[in-house]
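Below you'll find the structures, each written out as structure tokens.
No value in this document is a laboratory result; all are computed from the given coordinates. Computed from a predicted model, the values in this text were never measured in an experiment. Cβ atoms are built from the backbone, for glycine too; each structure is taken alone.
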Structure 1
Amino acid sequence: MTEHYFTPKPTSKMELNLINAYLRGRYFRFWTSSSVFSKRRIDPGTRLLIENMILPEKGLVLDIGCGYGAIGIAAAALNPNIYVIMLDVNERAIWLAKRNIKLNGIANAEVRRGNLYEPVKGMLFNCILSNPPISAGMATVEAIITGAPEHMCEGATFQMVVKSKIGRERFRDIFERTFGNFTVLAREGGYRVLMARKGR
């Protein structure tokens with residue numbers, strides 16, 4: 001039976017794979033593995049978020065559900081004046097993300113393991129980024145959205161990529177209910193990057 005990438009402790013044999021990616025004008029390398037999302041390439045949703053994400057000039061950035069770390073590592077590389085914390089529940093993803101931080105020479109990022117926002121309890125971020133684990137169910141995805149404001153500074157942004165055909169109106173409703181605003185930051189290849197801001 002194939003394990004989901006949100007399995008906390010994968011038991012499948014680790015099959016490492018090194019992928020190369022060109023993102024936002026820069027080359028990256030990432031170690032990936034079985035039991036981690038999109039092990040053979042940067043998936044289109046992740047790429048769309050990276051290419052369109054709006055980063056703060058400085059401060060803290062959170063990548064929740066980081067997988068092997070592409071989004072958080074790209075963010076840290078793009079702006080050395082931010083500090084990125086990357087979270088995942090999958091211990092194999094955590095191991096890979098830590099390895100990929102070193103592989104790409106990133107000094108302004110770290111990885112923490114835990115469910116949802118537990119590892120950053122009490123912290124406030126200037127930006128939260130996520131390619132959420134849709135396969136874990138909408139309850140988990142909704143918890144990522146509704147739990148975000150508690151961990152955001154005033155004026156901070158929440159940016160999430162989703163498949164366009166999944167829950168179009170539902171996502172709009174959750175964003176509006178949670179933040180009071182909703183913007184489609186980018187749309188391409190069957191994916192949308194949704195953004196909301198805390199405060200006005």
Structure 2
Amino acid sequence: MIEVIEKYFPDMSPVQKQQFEQLAVLYPEWNAKINVISRKDIDNLMTNHILHSLSIGKFLSPVDGTSFIDIGTGGGFPGIPMAVMYPECRFHLIDRIGKKINVASSIAREIGLTNVTFQHGDLSECHEKFDFAISRAVMKLPDLLKISRVNIARRAPRNAYPNGLIVLKGGDLHSELDGLRTDYLEEELSLWFHEPYFETKKLIYVPL
């Protein structure tokens with residue numbers, strides 16, 4: 001069931017493999033009760049949601065101790081897959097919708113994740129600083145950049161890229177990118193993953 005993950009991340013530990021296998025069971029079970037993933041897309045969980053989330057890891061390869069805030073995490077994407085893959089990094093998942101945060105926190109607890117925390121509320125209510133803000137198609141890039149700046153730590157970078165915002169997006173992004181009015185890096189996910197789903201998917205990184 002996790003072959004598509006192993007294909008691109010062959011060095012996973014037995015614990016990580018087990019956790020991804022658990023995600024493949026738990027998300028459909030929870031989704032039948034609380035809709036956190038489109039029901040027509042739940043059969044594509046591993047590729048369209050878990051592997052998609054892990055593209056942030058392919059881009060950054062975060063060093064141990066790196067901290068992330070996942071803005072508008074919904075049911076836990078990209079934060080939970082990233083937390084499984086990078087157990088020595090720290091992830092704070094925030095969302096305005098309480099029932100989605102409850103699903104994400106329940107799933108994290110059931111698979112034994114110890115490097116994640118959860119917050120029900122608006123980003124303005126989070127006063128911590130992180131190395132990176134990550135998000136998955138939550139809002140327009142200029143708006144997300146504006147609200148996330150305050151949560152990015154201003155310190156010397158520990159990773160290959162300076163601290164900043166990393167967003168997963170799809171489709172035509174010209175108007176959003178034009179509205180950024182700052183330097184950014186755009187990566188095609190098809191550089192790393194060869195499934196058809198990724199042909200139109202992109203990662204945008206904005207240093208802050």
Structure 3
Amino acid sequence: MASATHASAIILAGGRSSRMGKPKAGLDFAGKSFLERIAEELAPSFDDLIVVAAPENAESFRIQIPGARIIRDEIAFAGPLDALRRGLIAAHHEIAFGCSCDLPMLKSAVAVELCSLIGEHAAAIPIVDNRTQALCAAYRKSAADSIVRLIAKGEQRLVVLADVLDARRVSEDELRRVDPTLASFINVNTPNDYARALKLARGKS
């Protein structure tokens with residue numbers, strides 16, 4: 001069982017954001033970008049914070065996150081599977097929480113809980129609304145080896161990782177202990193998703 005201060009946190013911020021039409025990492029959320037909001041939420045609980053970003057020549061906004069290490073993708077928009085691999089390799093600790101940059105309501109308590117629940121497993125992956133939440137999950141560094149094998153087979157889907165790892169599936173009931181409304185898992189992929197998240201943050205239905 002890992003304490004939060006002895007785990008890494010990885011934020012993937014190098015996606016194309018094609019459905020949104022603009023970089024999700026830079027979207028405003030209560031005066032801060034999504035990426036800033038997530039980084040500030042995780043930083044007090046993790047002593048190793050990593051942002052995996054696109055190559056600088058492919059980045060449409062400047063990433064500046066105090067205290068975070070910025071790891072650049074070798075190839076722009078190669079997908080989250082390889083980005084997670086790069087983050088895990090760079091992690092200073094055996095266990096790392098990995099998330100996408102489109103979870104503006106993420107609670108650090110969820111990240112800490114997942115790192116605690118991993119136990120001896122290779123990953124602790126939530127199942128929310130019957131969907132595998134591989135981009136809000138805890139992983140061991142050794143999961144990077146499994147990712148290498150998947151990529152070598154031509155696999156690009158991150159969700160497949162949960163099937164090849166010895167992963168602990170984490171139920172909604174377990175997650176509700178630290179996030180009663182499961183707001184941490186509200187991801188923003190489209191302008192409609194963005195509008196909904198803003199309304200929820202303002203306490204509107």
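Given a value of 1.9 for distance in nm of label points 7 Å out along Cα→Cβ at positions 100 and 188, calculated from one of 1, 2, 3, which structure does it belong to?
1
Between 1, 2, 3, which one scores greatest on FRET efficiency 1/(1 + (r/R0)^6) of positions 164 and 180 (r between Cβ atoms, R0 = 25 Å, to 0.05)?
Max of FRET efficiency 1/(1 + (r/R0)^6) of positions 164 and 180 (r between Cβ atoms, R0 = 25 Å, to 0.05): 2.
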